[in-house]
Structure I
């Protein structure tokens, strides 16, 4: 199979017409390249690309940008030694990088959310009509945060709200989403906790603090962008394997980039 044939295999499983404006494009390589192996990842870091090379995986499917901005625009990066080293590595080793962001979220079910639910072992608790909502067995915010950290392998996470807050209704919004989404989730009846990837500190966090003062206790778990979406790209590898027979498909974790002193 060629790079384009692998891409078409994925796109053919996504409902609706092709998107007229999308970030899901080739960032390096050529559509006609013959694929020797595939690596899926949350983000194509230099370390991930090195692992792909060692596996002879000449097609890397990434969820997030390769060159540090949403559309992978190169303006302003030319001559930067970090950018140039990465670009040269891709060219010298014949590695194609294709971003699978918009379409994987459009997949039914949303591929990122599906991977998250599987990683947390929450499929049995997922609301059939509102898949971002989970009805968990009664627990506390402290216990829930510990469970999420353990299952995702996060180095650290940030939690706002009373540690002993009783929790059952949870909404998960992986990645980086606008405040309007977070507000809608937190203000819904039955929502005890919002789990998100990223949040500006003066938005959802302060809403949670003021909610407590108003007698409407809520919890917030900020998991980190990578930690919240990486499982979705692990799921992509599992989903893709039977659709590209004869081609090795490997998930390469980018890992939590942050550490605790």
Structure II
């Protein structure tokens, strides 16, 4: 069900988003070659305890961790492991927190050491696609406008949009209506209304858009083995446009070179 938030509820989501932005900023600055994705998860869990927030992810349909980690050809929903990050890897860290019953959801991608220029360009294009989506956000716009903006930017550059995993409304539940696909037609879909809170999350693959799920029943990978990327922010629709709730002091760049 789609919910319209009151000003008081948006303020709680603003605090939730600010805390999550701070946590992901710290993870983005400190993730480096030699760390395992499980160590990133443990650090995220410690930061949540420090900020007195709960994880949106841990226990959700049995998910065992507070972050989803996706390295190279992993797309989404990766379970953190003892995989050791190495020079040239790209790793997405997707995380959600709950503050006073309100969720926020965001994802960053970290470039580990000397990443190939083609992969760097791909990751920064995914960030730019989210920024393009922001330009259409205003009351009276439609969900299809968001998907169209993302799809046009990504596909014109020869990359693919994953169709099976999409953005979503967010609030007292991590996943609320409406779904926010990263593809679509302008002028189609639900209207954007002040008080809506949505998670926009371009999920992209360098090669073809097809995915498969590993035997752990969680980790999704690109079928052709090419690199994938996810960039995400939680956003409120305002009477005059939008507010990125998971920004870090106004900074919406979720790509971290190391």
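On distance in nm of label points 7 Å out along Cα→Cβ at positions 34 and 122, which of the structures labelled I, II is highest?
Comparing I, II by distance in nm of label points 7 Å out along Cα→Cβ at positions 34 and 122, the maximum is at I.
Taking mean count of other Cβ atoms within 10 Å over residues 74-81 for each of I, II, which is largest?
II
Out of I, II, which structure matches 5.6 when mean projected area of the Cα convex hull in nm², for residues 2-65 alone is calculated?
II
Consider the structures I, II: one of them gives 25.8 for mean count of other Cβ atoms within 10 Å over residues 90-97 as calculated from the coordinates. Say which.
II
Comparing mean projected area of the Cα convex hull in nm², for residues 170-249 alone across structures I, II, which is largest?
Working: I: 6.2; II: 7.5.
Top value of mean projected area of the Cα convex hull in nm², for residues 170-249 alone goes to structure II.
Thinking of I, II, which structure, once Cα extents along the principal axes in Å is computed, gives back 45, 43, 33?
Only structure II yields this read-out.
From which structure (I, II) was mean count of other Cβ atoms within 10 Å over residues 10-17 calculated, if the value obtained is 12.2?
Attributed to the structure labelled I.
Where does the value 0.35 come from, among I, II, when FRET efficiency 1/(1 + (r/R0)^6) of positions 50 and 202 (r between Cβ atoms, R0 = 35 Å, to 0.05) is the thing being computed?
The value was obtained from structure I.
Consider the structures I, II: one of them gives 0.30 for FRET efficiency 1/(1 + (r/R0)^6) of positions 114 and 146 (r between Cβ atoms, R0 = 30 Å, to 0.05) as calculated from the coordinates. Say which. Walk me through the intermediate numbers first.
Values: I: 0.80; II: 0.30.
Computing FRET efficiency 1/(1 + (r/R0)^6) of positions 114 and 146 (r between Cβ atoms, R0 = 30 Å, to 0.05) on every structure in I, II gives 0.30 only for II.
We did not get these values from a lab; they are worked out from the coordinates using the rules stated. This is a predicted model, so every value here is computed, not measured. Cβ atoms are built from the backbone, for glycine too; each structure is taken alone.
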